[in-house]
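What follows is a group of structures, each given as structure tokens.
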Structure I
Amino acid sequence: MEIETNGTRIHVTQRGSGTLALVCLHYYGGSSRTWDRVAQQLSDRYRIVATDHRGWGDSDAPADGYRIADLADDAQGVIKALGLGRYVLVGHSMGGKVAQLIASRRPGGLQGLVLVAPSPPSPMLLSDEQRVTLSGAYRSRESVEFVIDNVLTAKPLDAACREQVVEDSLKGAPQAKAAWPDIAMREDITAAVASIDVPTVVISGELDQVDRLATLQAELLPRVPHAAMHVLAGVGHLSPLEAPAEVARIIASFLSAVENNSAD
């Protein structure tokens, strides 16, 4: 379905049902499809809402508006349009930084926060050379496959999953591809995340080369109150695709605790 919000048409997929919804935000290079394999294991109990960030998937790609606050406003517009009364944010990588900012605003209905290989709230500073490399990472099939094999994953993806990653990466609008390394990655939201007041779980791949475990331990955990960390052995950055069953299991356990606490 398509939802007009914040001046932009955002593509949204939904499955499952339940009084508690999961709002899933994807990584730089992904789409709502990134969550399919995790959602399959949770949709019998929960309503799963996944969005395409502006400039990615089937959402519109305006010329500008790719700061973390813009992406957060888009997601909150979707939540409002769908009338979600109780929901948990699930953000992966770039989507994790967006989810942190949304949670820091303490919106009504937010019950919890799941950060999967999240980008930390502090700026990620790259050299000019690194920034150029990242900006061009999704330029061709060959460059995407190189990044999959050498940066994004520690476990091999099956053929269908690998092709999905290639397609999603190539489909991103040029302005969206440039905005993350040039703008949003450099944004500092550390002051904001101190306001997060919902239960939070962080899922990190042991072998993640993008948002490394050590980085999250130094830059994220001390800043997000009461965040608990789960480390996935032998997993890289794309844990929703490399280890969907493990990610779903951790999320399900977290949701069960959230529901029990809200029932008390």
Structure II
Amino acid sequence: MNDHGHPPADPLRTDVPHSARVWNYLLGGKDNYPADAEAGEMILRTFPDIAGIARDQRAFLARAVRFLAGEAGIRQFLDIGTGLPTADNTHEVAQRTAPDSRIVYVDNDPLVLTHARALLTSTPEGACAYVDADVRDTGRIIEEASRTLDLGRPVGLTLLGIMGQLPDDEDPWALVDRLVEALVPGSYVALADGTDTSVTMNRAIEAYNAHAPSPYHLRSPDRIAAFLDGLEPVEPGVVRTADWRPDPGRSGRAAPPSPAVSGVARKP
């Protein structure tokens, strides 16, 4: 049990690929094992653009958090499916804009949590906390997050690449609804996921799923946008990841076609 009486994260398995570590490999990181590198190389052979999608998603996270901490005035963030720490993590981006920002990271990979506790340190004015939990356990996530976040105030919820970890028969749309229901009006959701619009990416993910203990599920852009149903979309809506409010001088229109979409929406 951990300090709060909950079971610890799943045991560390280095002999099978894990999505967070494979993503780390695709981003050029070193926090992965041979099984993760092998899975990453297999995907790259089938769909070389996957590394660009990984970089696009990290860049979207930075842009979305800057928008939330700046224009939207959000000071609390719940980052579910954190992944391994890299450049411009949620708390770093948020606290550069607003040093008093409070962030809760959620993941259930023991390597992710070990790195998070060591590297994701807060400003003195703000706070960072880490929750060992599966995305499916929404009740526990909200309970643990409430120890650091004031859920009576707006929260920025980030769900990047995590909904694809859940199959349709688990109704991930209802899971997002439960998370949003626990947040007050004025909260935001930032979401990104891969679509099924590329034949080569579909083949790459099929090959990955054949070797991974936790398959990834690609969906159509409309079904990904449906995760934000009932919320007020922030312009330009759910679009190709590089096209969501690109930084000045880096218009997404010049990027190659990408089978990944992203968006941000506000709870009315």
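Bear in mind that the values in this text are calculations on the coordinates, not laboratory data. For clarity, every value in this text was computed on a predicted model and none was experimentally measured. Cβ atoms are built from the backbone, for glycine too; each structure is taken alone.
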With mean count of other Cβ atoms within 10 Å over residues 190-197 computed for every candidate in I, II, 16.0 is reproduced by structure I
Suppose mean count of other Cβ atoms within 10 Å over residues 174-181 works out to 20.2; of I, II, which structure was it derived from? I
Quick check for you: by percent of Cα pairs over 23 Å apart, which of I, II is greatest? II
